[in-house]
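Read the figures in this text as sums done on the coordinates, not as results from a lab. Computed from a prediction, not measured in an experiment: that's the story for all the values here. Cβ atoms are built from the backbone, for glycine too; each structure is taken alone.
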Structure I
């Protein structure tokens with residue numbers, strides 16, 4: 001059966017035996033220095049999540065199966081849903097038991113970087129550094145992934161005050177969108193020419209790695 005596009009987490013990224021992953025949000029700016037010594041910066045466009053993924057050593061047969069999936073994801077136009085790693089749930093809810101059964105959603109947005117959530121458990125705490133994701137824009141929708149920039153606590157009704165996230169919101173983000181706290185995702189592609197197939201013998205395959213970058217394709 002052909003993989004969907006984007007491939008669901010369970011069909012690709014979630015099935016890989018990841019040993020380590022480094023995810024970053026590089027700045028997209030340019031800078032210049034004036035004659036008076038002032039440093040000026042300007043945006044160059046959208047900031048996109050990027051990551052380097054290294055798989056754990058595994059039996060050779062499993063390694064070949066993983067490489068087959070990775071090869072399929074290198075087709076032109078192929079993409080997949082990925083989870084930011086390490087994906088840490090809020091410290092008050094490390095197993096996701098408190099958030100289970102709740103359906104958080106965007107209550108309001110302000111500027112292009114502040115958001116308020118509703119539908120959370122009463123007094124639920126979100127840590128600085130945690131992730132959240134949602135879909136936005138007209139169908140087919142795009143996937144947004146944001147990191148929480150400041151700690152925030154919901155009130156007794158499960159509503160938070162406005163809080164900062166990064167990157168900034170893109171056009172099309174509106175109140176009412178469902179938000180994923182326990183399993184945030186973003187759409188990604190494998191960066192061309194970054195796959196390392198590692199080394200293998202008849203017993204073990206090790207050292208498989210590749211780089212990914214977020215795509216805002218609809």
Structure II
């Protein structure tokens with residue numbers, strides 16, 4: 001089978017097939033009388049094996065070892081791929097959360113976006129002073145998304161910062177109570193206590 005037909009059937013471009021050949025991953029078993037590459041059924045099976053391993057996240061170098069080195073066992077490599085995938089998912093989830101929180105503020109321009117990002121980073125800072133300043137500045141120009149304030153309220157251990165966050169929550173609108181209520185079901189006693197205290201300090205909290 002010629003390279004064009006192999007590319008059509010496998011979904012791998014002719015350019016990539018030539019790249020595989022240059023790396024020694026797969027070589028056509030023969031040539032036509034005109035010198036064109038000719039792939040056998042075994043060559044095509046190897047191409048599909050390469051694509052299957054690529055779909056798992058293996059590099060081309062790792063694929064070569066997997067296919068040609070009898071002593072190359074998959075267990076350690078697969079464990080490493082699992083770890084890398086978890087790290088990538090965690091990073092993507094964090095990015096998605098950040099994007100949603102920026103979007104929730106309905107920014108009018110990029111200056112607003114940058115201010116929201118700066119506030120969110122400060123709210124998650126290791127510095128208690130930075131966290132407190134972020135909470136106290138919420139709503140002055142660009143608001144901190146209420147989801148971020150609730151998350152901070154349920155995790156903050158520094159009393160002064162926690163008070164500033166609850167103050168910001170009280171000014172953040174009417175979505176806070178429903179989000180804070182989720183903390184009441186936490187298996188962690190300290191989180192439940194923070195949820196109760198935050199709810200009590202919201203407008204109408206004492207009456208509730």
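A few notes on this one:
- Structure (I, II) behind the derived value 22, 53, 24, 2 of P(r) over Cα pairs in 10 Å bins from 0, in percent, for residues 87-150 alone: II
- Of the structures I, II, the one that -21000 was derived from, the read-out being helix-only ellipticity at 222 nm (-39500 (n - 2.57) for each DSSP H run of 4 or more, over all residues; to 500): II
- Origin of the value 10, where relative contact order in percent (Cα under 8 Å, 6 or more apart) was derived from one of I, II: II
- Highest-scoring label, criterion being distance in nm of label points 7 Å out along Cα→Cβ at positions 95 and 183, among I, II: II
- Origin of the value 16.4, where Kirkwood radius over Cα pairs in Å, for residues 63-174 alone was derived from one of I, II: II
- Among I, II, structure where Kirkwood radius over Cα pairs in Å as derived comes to 21.8: II
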